[in-house]
Structures are given as C-alpha cells and as structure tokens.
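Novice: What follows is a group of structures, each given as structure tokens.
Bear in mind that the values in this text are calculations on the coordinates, not laboratory data. A quick note: this is a predicted structure, and the numbers were derived from the prediction, not measured. Cβ atoms are built from the backbone, for glycine too; each structure is taken alone.
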Structure P
Amino acid sequence: MQRTAAISVFLFLLVSFASAQYYPSFSLSTGLDLQRSFKKDQQFWAVGHTTMANFHLSKKEGIYVWFSYYSDGKFDDAVTATAKQPATIPQQVPYTNSTRIRFKHFSLGWKHYFKGAPEAEKGWNLYGNAGLGLMLGRVLNTHSVIIDTADYNLPLLPGKANFKRLTLDLGLGVEFPIGNDFFIYGESKVLLPTTDYPSPYIFINDKAPFTASAAVGLRLYF
C-alpha cells in the first residue's frame, strides 16, 4: 500500500511538472539596496548589495535564497553613566556614544507571483516574498569621554562586538522584462527581529534593529 501511494505521488508530480511549461526552473538576481533603520535612538541609513537565487516550482510559486551585506550605519546617542557608590562624585557623567553598525543577512523563504510569471516576455510582474532570516551584525562604539568602569555603570560598553538576530522577512516587488531573459526589478522589504539576544554594546535591544530597504536590480531567467 505504501509503495503504491509513493508511486502515485511520484507519477502525479511527474505529470504536473511535464504539463507545466518552463517548470521547474531557476533564475538569479542581483541589486543595490538603500537601507533605513527606524528604531528610536538607532536610526541610520546604509547602502547594500543583495544576491538572490530563485527556484521556480510553478508559474506562481517558488523558493528564494538571498544574501545581503551593507555599509556602516552611523548614529550618536546621548547617554549617562551612573556611579556605583553613593560617595562617588559626580554621581552622573553624561556623554555621547558614537555607533557604527553593519549587517550581513541570509534569508530563505517562499516567493509568490500575484501577477505575471517568472518567464513572462510582456507586461509586468508583481510578486511577494515571505521567509525567515539570520542577521549577523557588527557594532563599534566610541565614547566622547573615558569613564572608569570600576566606579560607574555604563548603559553600553565601548569597543567592538558581534551580534545575531533571527528575522521575519517580508518583501514586495515589481518586474519588467527587457529582453533576452533579463528583467529589471524594484523591491521593498522589511526585516522584523523575532529574537532580542541582549548585547551590552547595543543601546536598544528590544525588537531591534528594525530595518526596511528599497532595492533595484536585474534578474536573469535560465
């Protein structure tokens, strides 16, 4: 019975693929990103590059894998160090922390064409992405004054550190065929942190970094 069911499923998939022209198929895209971080006290702009592999399973459905990397985002925060002992003078030391932060990002998910198809030669396409990602971050903090950590508690530490975030990745894009299996696309996406992993080098850890980006690029259909 199990063998018969397995053979039936195999024949169904074979017939489906045989009857679906062009599928399964593959395409590769590359583009430039403009990234914005929206979290309060952690706002910055950065530019980046994304490479995406698309595995088209049917005219409407597929799987994507992308890798992105970005330039340093820069921002300043006014923070205050507080004394550990009541006898310490002064009790508070205000200072400025200058942060440089950058990301690399991996994502795997589902791609759906609301309009058009991956190999369309005319008109335009509208598609959406939804997946799970891993954000790999690096942060570098520089304080405007040197503070003795033996006497004061710091809201965030100076120096360099790495951090990780799991993300929910959502995107929406449009494509236009330009000939010879090339498409030009425009895409917007948001990366929603699903984990915090508090870091003493990051001032805001709760649901941060929260970023969105806009991208333009080319896709080649094979």
Structure Q
Amino acid sequence: MEANFVVSTFIPMLLRWIHFLSGITWIGHLYFFNLVGGSFEKTLDADNRKKVVPQLRPRALWWFRWGAMFTMLSGVVYIIWEQFIMSPQPMFSTWFSEGKNWWITMGGLFGLIMWYNVWFIIWPRQKVIIPAVASGNKPADFDQLVATAGKFSRVNTYLSVPMLFGMGGRSHFPVGDSVGPNLAWMVAVIVVGIGTAWYFIYKVGPKVGTEFAAPASPPAAPPPPK
C-alpha cells in the first residue's frame, strides 16, 4: 500500500466511516429519546417507571453520549487532516471562498453545540435523575433537572435536522460560491428543519404506534347509594 494512498485516501475514508457510524448511533438514540422514549415513559406509573427507567435509559445514554463524542472527534480530526495534510493551500486560507464550506461550517457548528449539550448539560443531569427515579428519593430540584435535560434534548433534535442537511450539503448541494444565496438557503434550511423536528416531536411522536397499546381503563362507577 503506497504512502500517498494511505494519506490521501485511506485515512480520510476511515475518518468518514467512523464519523458516519458514530453519527448514526448518536442521532438514532437522540430520535429514540424524543420521538419514542418520552411518549412511552409518560404512560408508565410510578412503580413501573422505577423498574423501566434505570434499566433502559442508562444503556441508551451510554451509546448516545459516546456516539456524540466519537462523532465530534472524528469530524474535527477529519477537517484538521484535510486542511493541514491534504490541502495544497495554507490551512483554511480559502475556506469561506467556497460555498460548500459554508454548509459544512453550519453543520459542524450545530454538531459542536449538540455535543456540548450532551456531555455538559444533559448527561450530568441524567446522572442525578436516574438514581432518583430508581430510589424514589428525589432531590428538591428534581423537576428543574428533568425540565432542563428535556429542553436541551429537544434543542438538539431541532438542530439535528439542519445539521444533517449541512453535512450533506458540502458535497451534494452545489448552490455556488456567493455568500448571499448560501446564507439565504441556510436560513430556509434552519427554519424548515426546526419546524420539521417540532412537528415530529409534538404532533407525530405521541400518536404513532399506539394501535396495540391497551386502552385506558374507564373510571370506576360510583358505589350505589345505601
């Protein structure tokens, strides 16, 4: 195997593969939490929540947070490798003169925000929430912890849709190198992407897949008068 092939082809492809695999793992679990898990957990009573949440959520969060970490690391290393090793130009010297790089910048920026939210906002709170649910001993700020973790998980879902468009847009959405058209398209993608995620979370997620769920029991009849 020639050294040039390793440097210019094999290593970039390996980094892309790690990025894709980790990203699928991360975003797949993000969508599971927001489109499936949240609606499902609302159907559990307190006793079942104590049994289900400590068994399911830590496993899913492990893949979720490490998927985020390896997605971020492989993406950063790929860009550094491309600009420092493979580019014939001085690093990043022509970055914003090419429209395709505006798209990967948007996608990468949203991805970094999402990674930060996972590791420094969502996961630290879940480390308190999960034991509290399991034991029933909830700290005074339990509701606030749950609200904050849920809010930033939804923020990540909102950002993920335009983020994924930006990742693909670098190679598959040639709209020229002019700043104006690229920015206009980005605004449109962000608005439509956030709107799509909101619709999936609040309008579709709570309704789909419930055809086999047991219907809620009707309220008990009042006792007959004596």
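Novice: Please compute relative contact order in percent (Cα under 8 Å, 6 or more apart) for structures P, Q and give me the label with the greatest value.
Specialist: Q
Novice: P, Q: which one has mean count of other Cβ atoms within 10 Å over residues 156-163, as calculated, at 14.6?
Specialist: Traced to structure P.
Novice: Could you figure out which one of P, Q the value -2500 for helix-only ellipticity at 222 nm (-39500 (n - 2.57) for each DSSP H run of 4 or more, over all residues; to 500) was computed from?
Specialist: Only structure P yields this read-out.
Novice: Hey, P(r) over Cα pairs in 10 Å bins from 0, in percent derived from one of P, Q reads 7, 26, 29, 19, 11, 5, 2, 1, 0, 0; which structure?
Specialist: Q
Novice: For which of the structures P, Q does the calculation of mean count of other Cβ atoms within 10 Å over residues 172-179 return 12.4?
Specialist: Q
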